[in-house]
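For reference, the structures are reproduced in the following blocks.
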Structure P
Amino acid sequence: MKKAALYCRVSTADQHIESQLYDLRQLAEQRGFQVVKEYEDKGVSGLKARRPGLDALMADARQRKFSVVLVAAFDRVARSTRHFLHVMDELDSMGIEFVSRREGVATGDAMGRLFITIISAIAELERSLVVERVKSGMRRARLEGRQIGRARLDVDREQVVADRRSGMSLTQVAKKHSISRASVCRLMKEANGNVVPGVANSAVGLAQQAGVGQ
């Protein structure tokens, strides 16, 4: 009986990994595999090459703790062709078979390997097209004069900075101008970044002499 490892991944922490595990356990049972370990990555993007669960899987693979790896789908392993094929190449060099449930493909034969290469390339192409469509939409929005990203704060920035420097707390300044504490901090950073160092130091010195609190 072949020893199998299951690998599951979800992109966000609020997604459930149990459904992948249930399906893979069933697949292993149908094929007569003995599941020796299950590896998980929760809340981790497939674009990241280094992941705790995947790293542990590959480390155990090098120690020949199993001879088959089962996943729910190609994209659970990686979203880039380069990384996906790197994992496949390493598993193949160790004589470890890779089985994907959704695509119904295994690397046990030449056709399975060819299919994996073609599908992973198509998946990356699709993702590139999506990214290009998003960028194209943003360019069109800019040409049409539409707001892209976070809207500019409708607030008297100089007064916010002046109030904070006068000794008012973050909370007091935020309440006075109906903005968040984070916005106050951001405006202060922007203001401090635009002040000439010599002038800034003089201002601080004068404030300390006058007994103005921080």
Structure Q
Amino acid sequence: MVALLEQAVEWSVQLVNFLGYPGIIFLMFLESSFIPFPSELVMPQAGILAARGQMNIVVAIVMGVLGSWLGALVNYFLALRLGRPFFLRYGKYLFCPPETFAKVERFFNRHGEIGTFTGRLVPVIRQYISLPAGLARMNMARFLLFTGLGSGLWVTILAVIGKIAGENQALIREYSRKWTLWLLAGCVLLVALYAWWYRRRRTRHAATASGQLSA
């Protein structure tokens, strides 16, 4: 099993090296759409190549974000065009079974726009968070902003991990796991703060409207 994992990692390094920056865009495009291609096999490898002097890590990160944007836009417009019944019925053929779609949809509906940002940092959800955004016809500028922020944070972490850890795949896996846990904790805190702020603002607006009616 370890040997197979090492082979997969080495293959991904060679693939990213062979395809170059356009390859990062393409692979991250796949990762952000329906194809289950993990970003952990793309961005850390770009970081390794940056440590070797074969890539510029800033350019690699920008390409990673661009690929994430493109994949997210595909999902957004597919959801906008096809509608919710399509994904409930045929989503399993697009690696998005109904139970996964329901979880992602609940996440988005509960947390709104902040869910687009935090969703890009949560495993499994990150590939599909664009679907409920498309169904809700989320403002495009805000969609791109929050998607770019979340994707940018994630691909930056992965690329830096690869550059720091270098060829030590065990260290890359350890750092990736720790950062995933930290990001999940951060997302929970951020969503909780957002929910508190949103309730407080709504209560304040309701009190203001009530005061105006009384006057």
Structure R
Amino acid sequence: MSLRIGIDFDNTIAGYDAVFAKAAVDMGFLEPGAAGTKATVRASLLERPGGEEAWMRLQGRVYGKLMSQAELLEGVGAFLLRCRDHEVAIVSHKTRHGHFDPERVDLHEASRRWLAEQGFFAPDRFALSADRVYFEPSRDAKIARIRALGCTHFIDDLPEVLGDPAFPAGVIKLLLAPAETTTATGPYIACRSWREIADAVFDHAA
């Protein structure tokens, strides 16, 4: 049985925890020596006056100019190698430019370059076709793309995407959730790691 597997990009394939805190310090949003994950940096900024704008500026920097510093999340490569007999597409909500980014870095191009550097398009690596990468301007457009592709499975780190009322029925939805959120419940299978995602996907396919 051939599967059609859709995968989100930011924080599902590409990890930024090591990038956000350093960038926030470099931009003067956090004190020198501050550390933490993307989630803790975001929470810290949003507690401060002007934090929403600072957070958007920070995202623009990380997802654009600093994209090369992102890490391929553990387990993604092994999962993709198991998918070589199935159809895979990357479907992400990503604007062309970051909010408040004075350099107007093309976020789509930065992400595609990173994917190429990680071997996504190499025939001897993950062999993903470059035309199977979709960056959509809104969540609604992302969900419409998932529907148009006829995905049998979709993997995301955001429960609000998988739980959206417009999300197509019949898709097996998998949430990549860190250990502290594995109690999350919703219309999806919560997985703590890509190994658990692989088990869930291929168990359903058996």
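Looking at percent of Cα pairs over 20 Å apart, for residues 19-90 alone for structures P, Q, R, the greatest value goes to R. Computing distance in nm of label points 7 Å out along Cα→Cβ at positions 67 and 99 across structures P, Q, R gives 3.0 for structure Q. Name the one structure among P, Q, R that semi-axes √(5λ) of the Cα gyration tensor in Å of 29, 19, 16 was derived from. This value belongs to structure R. Can you spot which of P, Q, R the value 4.2 was calculated from, given it is distance in nm of label points 7 Å out along Cα→Cβ at positions 51 and 187? That value comes from structure P.
When helix-only ellipticity at 222 nm (-39500 (n - 2.57) for each DSSP H run of 4 or more, over all residues; to 500) is calculated, the result is -11000; to which of the structures P, Q, R does this value belong? Structure of origin is R.
Throughout, read-outs are computed from the coordinates displayed, never taken from laboratory work. As the structure is a computational prediction, the values presented were derived from the model and not from experiment. Cβ atoms are built from the backbone, for glycine too; each structure is taken alone.
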